[in-house]
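Novice: What follows is a set of structures for review.
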Structure 1
Amino acid sequence: MALVDLIDIDKKFGIKVILEKANLSISEKSRTAIIGKNGGGKSTLMKIIAGLYKPDDGRVIVQNNINIQMLDQNPKFEDGLSVKEAITSQLKEIFDAIKEYEDTLNLISKNPEDNELLHKQNDLIKFIESKDGWNLDNKIERVIENFNLKEYENRDVNSLSGGEIRRVALSALILKKPDILLLDEPTNHLDVYMVKFLEDMLINSNQTIVFISHDRYFIDRVATNCIEIEDGRLLFFEGGYSKYLRKKQEILASMQKTHETLLKNLRSEEEWLRRGVKARLKRNEGRKQRIFAMREAAKKNPGVIRKIKIELERTNVGFKIGGITQNRKKMLFECKNLSKSLGGKKLFENFSARVLQGERIGIVGRNGTGKSTLLKILLGEMSYDSGMLKKGDIKIGYFDQTRSSISDDKTLIEIFCPNGGDHIMVKGRYMHVYGYLKNFLFPKEFLTQPVATLSGGEKNRLALAKLFTAEYDCLILDEPTNDLDIATINILEEYLLDFDGAVIVVSHDRYFVDKITNKLWIFEDEKINQSHMEYSEYLEYEDEIDELNKIEKEAIEQQDLQAKQKEKTQKLTYRQNKILEEHPHLIEDIENRIKELNHALSDPEIYQKLGLSELYEELEDKKGSLAKLENEYFEVLAIAESLEQE
């Protein structure tokens, strides 16, 4: 069932055509990724769906009473609200419905045959369930915890950084669960652990979602279909990013030779992704089998889990490499026992490593652990507390989000040819500036355009183009994929893979880190560990260790419980032991029956068939039995606990 249809939509800004005869149908429970170049119309399309922009021509058909909401790029909250209050205030409609349901339930207990009340109760149940509103307080806690907002929970929401405020808005919007959820770059300002949590939330929400993202793993996992905007037209692709790549190749292969370079890049990208997905599926299948075997082993002996964890750490390739590896390649940096604290918080200590020519190092970890601080130490912009840092006679190229290498008041040709002319030297080759900028997707007419007129993504693309005109021994990149479209990220990856020097990159983009790097520096627990794994493989390894810890904890708790139960039963009478053993099962059975009766009383088809008064009589009888069993059980449990304390 289509919730929204866009039919022959046209949209221009000035003389620039954004959308031309664009058609789109958004089906119920679909998750649609919008793909395309920066400035190509992705956000415009989303705003037309949201009703924030009106098309110049064409029709937008929205089903009656459909609620569409969009994540604001710069969200605003009322003054004086704490983080938790800001989230709760956005969920007022759901909380009001829960309160009304409780009031209605109370009225029904006094007037059990009032059909109007019963219908109202049924409508409220349907609404709350459609919003996944039961246990909403617990869900708020879970989102606050996983989006790393717990320490700010009681702070004024407007005192947080822009990225933190956006996480608050994202938390509220996910829990609000509109009929259609629109997300523009939702993974920005999220570390990889938050992204994984967001993926799980969206996949399990059974919700209709339209989103824009450059995170290719995120698209591949979340999207049920992709829409590409190309020259104002919309192209539809079933499935996630990997299926999009395959279908796009087929389209380009049947077109002109001018697409040969793009087709070559797509083939390379698809082959790389296919190999990675195949390897991950194989690893995941093996992991499932291992976890199952471990659970069985832990039931007999929890101590075996510790042994398995040690073996897992040893066998995972390159994990936690210590010390300094010898290599004949040119050494660019050497760190010995490097330590750093900031604002009273220890970031890392005793870090020893070498950076050699040709190495590509991904610096990864949670937000706020010190990754960018380490980059500044390597650049000489920040001091370290103790240890030693030795830097060779090297030239470093640095890219960060400030785009300090480009000036807003200059044109593109002035940036690249400050002394006049129209040719530049790139990797020892003399070439026309347009011929070079064409590789970074800049049309010829952009050459005389002021930098100030470019979008944020276009400025990032320009800064990268400027970076690759110079000769460097080492490139240091801080979140280089932020605000870039996928096409530009592909270009960046191609340049980095061809680069002869060392690359040190901070990024939360799992796909980018997997493809570019051959070593990880992992920030965790106030240390920096080293690994030769792919980042996605390391994250799977982390999940496995977490699962092992959980299994070990459960097994030990079960053993302790059995030991305590045995000790208790030795001091209680035969009847008391029977109550402890049997009453929990009886209580559970009655609770399940009470749930069934409540459901029957909220469904007119059931209670009209079985009889309203009969159902209420049984419900009251079960409540009485439950109270009696609970009193007996908790009385004996109290005796058992007092015996334990003796």
Structure 2
Amino acid sequence: MSNPLFNFNALPEFSKIKAEHFNPAIDDILKTNLQKIKDIKIAFKAKPNTDCLEQFNEISRHLNNAWSPISHLSSVQDSPEVRDAYKQALPKLTDYSNAFWQDEEIYELYKTIKDSELYSQINSEKKRVVDLAIRDFELSGIALAQDKKETYAKLTSELSVLTQQFSEQVLDATQSFYIHINDERELDGLPAGAKSLLKQLAQQKELDGFVITLDFPSYMPIVTYANNRELREKLYQAFVTRASDQTPKKEDSEKLNNHPVIEQIMQKRIQLAKLLGFANYAEKSVSTKMASNGDQVIEFLEQLAIQAKPQAKKEFQALQAFAKKECGLEDLKPWDVAFVSEKLKMAQYSIDQEQIREFFPIENCLSGLFQTVEKLYNVQIVKNESVDVYHKDVAYFDIFENNEIIAGFYFDLYAREGKRGGAWMDDCRARMVTPTFKQLPVAYMVCNFTQPDENGLATLTHDELTTLFHEFGHGLHHMMTSIDDSNISGISHVAWDAVELPSQFMENFCWQPEVLAYLSSHKDSGEPINDDLLQKMLNAKNFQSAMFLIRQIEFAIYDFKLHQQYNENNPDLIQSLIDDIRKEFAVIEAVPYNRFQNSFTHVFAGGYAAGYYSYLWAEVLSSDAFAIFEKEGIFNKATASRFKNEIISQGGLKDAMELFVNFAGREPKIDALLKDRGLSL
């Protein structure tokens, strides 16, 4: 029986893929690739030419197209079988990657092309690929002595296992905790939709009454609306102590405690950085980003904090005063903040998220999102029900331009068991065009919205709507690429502190009256948001924006300084640093048991190590770019075309700053970000 993961030239056959297929496929592909690499090197030595560039692309395509569904299923359809098979395969990929990037013969092959007339014979895309390959070889320890290469390989292999362990323990800790409630009075204050979800969660566990979990669609309504303060505190404590020794579920405190995992990750990262000649892991991280060095990153974050903290303190003082006067809370605690904030927002603006939610049925949000993209880029988005998907909630769409399919994407929008939390975009297929073959880009876009109710209706809050647009912005960056070489098409080799530009840019459309006119449709009447409610939304746009910003700055500084300062002699820094940063920057006093870092998957299980600042760095770019759209017209064809042609479609062809300057005619300025956040210049 053939292995469905060998289906390299088409979309994944998800209905046929089983965990038992993972390792046989990977073993076979890696064995075949290693032989092909030997053949490429022999042929190049006999007659140096640039055919090897496409040959390397092709073997990478086979591996990527098999690994993509494996990796994706581990994130969205976790099971003991999937997890075990994935963990078996992961070190094999790491070993293979290390073998490639530390192969001196391949390095010399790229150097030969660069230093000979062959370089002048290739186009700008291939030149960029060669340049980046040489850089990546050097950042992968190509110049190290053999014993140090072996150390490098060992460290990277161990890190791949540890970061996966971190992610799994966050998922397990999140899904192992729940609160079962029979008395509906304990849920006083919750909207009907939230109660309906909690009832569904109970039914899934074959229980009566209601079940509250730590998944966001369940967690947020409780801390935002539940009048039961004791319940809010209990859930908050469980949430901020996930995967730690502080968790109220004591059987998880040792088994799922991520603190020792963080220690090991940090130790291996600093060893890896020093092995490559960097002072610390933060400097290694910055070496491939827009920021020129670590000092520039810290200065950027601290200057932003100077702008934000005075306003954040005022916002929190106003919240404290309101809590005391209107809610009878003399001492405002972290588990009260969302609850009191929602009441203050209602008092100031006569608006709440649940009221807004009624105007955003998810089907209308999707059609409105597609309409926005179609108006911007003159494309058409069409559902394709013939594509094999991995879950009944997943849908597939094609993107057409001039009546020709240019890309496709999977939408996986609802929270469920076995699916990690958060929202993300990942690539299923990268664009690759050769004289004999064409592969179109395909994206996975994943969110964790509340499941449809018993009537099949799902609605979004405005915050969730911006998440939808954000992830689709990442998807457009991947799918609208015009680059033919998969090494630099889509998001590949885009500087990490610029990769959030297209996603954050798309969020702005969720605030435009012109867009909301067709994006909103009341779940009962079908009417769009009226002018009065729209104005209230716009008035409330920057409600507590400085508090939110200072919180993001806190995360970013912690991440970056931890990777600057950590070494084996100061393991206590993992906790003491966040304590110190909170004292300096936070306006909400943290409870002593807060262990947010133990579930900080962006940094300890994702691609944001010493790079979480990228969200704020890229927000400067996205705010500045959208300000140009506001000046020239948000659907101005010439502006949208310039943005697409100079940024969205260019992938990693040029440095991110060069691409921005090509679009804007100048370097970015922070003014638009501060204005968007309601902060003074």
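Novice: Computing helix-only ellipticity at 222 nm (-39500 (n - 2.57) for each DSSP H run of 4 or more, over all residues; to 500) gives -16500 for which of 1, 2?
Specialist: The read-out comes from structure 1.
Novice: Can I ask one more? Determine which structure produced the value 13.2 for mean count of other Cβ atoms within 10 Å over residues 40-47, calculated from the coordinates; the candidates are 1, 2.
Specialist: Computed on structure 2.
Novice: A follow-up question, please. I have 23.5 for mean count of other Cβ atoms within 10 Å over residues 208-215, calculated from one of the structures 1, 2. Which structure is it?
Specialist: For mean count of other Cβ atoms within 10 Å over residues 208-215, the value 23.5 is produced by structure 1.
Novice: When Rg and Dmax of the Cα atoms in Å is computed for each of 1, 2, which one produces 30.0, 100?
Specialist: Derived from the structure labelled 1.
No lab work stands behind these numbers, since they all come straight from the coordinates. Fair warning: this is a prediction, and the values are worked out from it, not measured in the lab. Cβ atoms are built from the backbone, for glycine too; each structure is taken alone.
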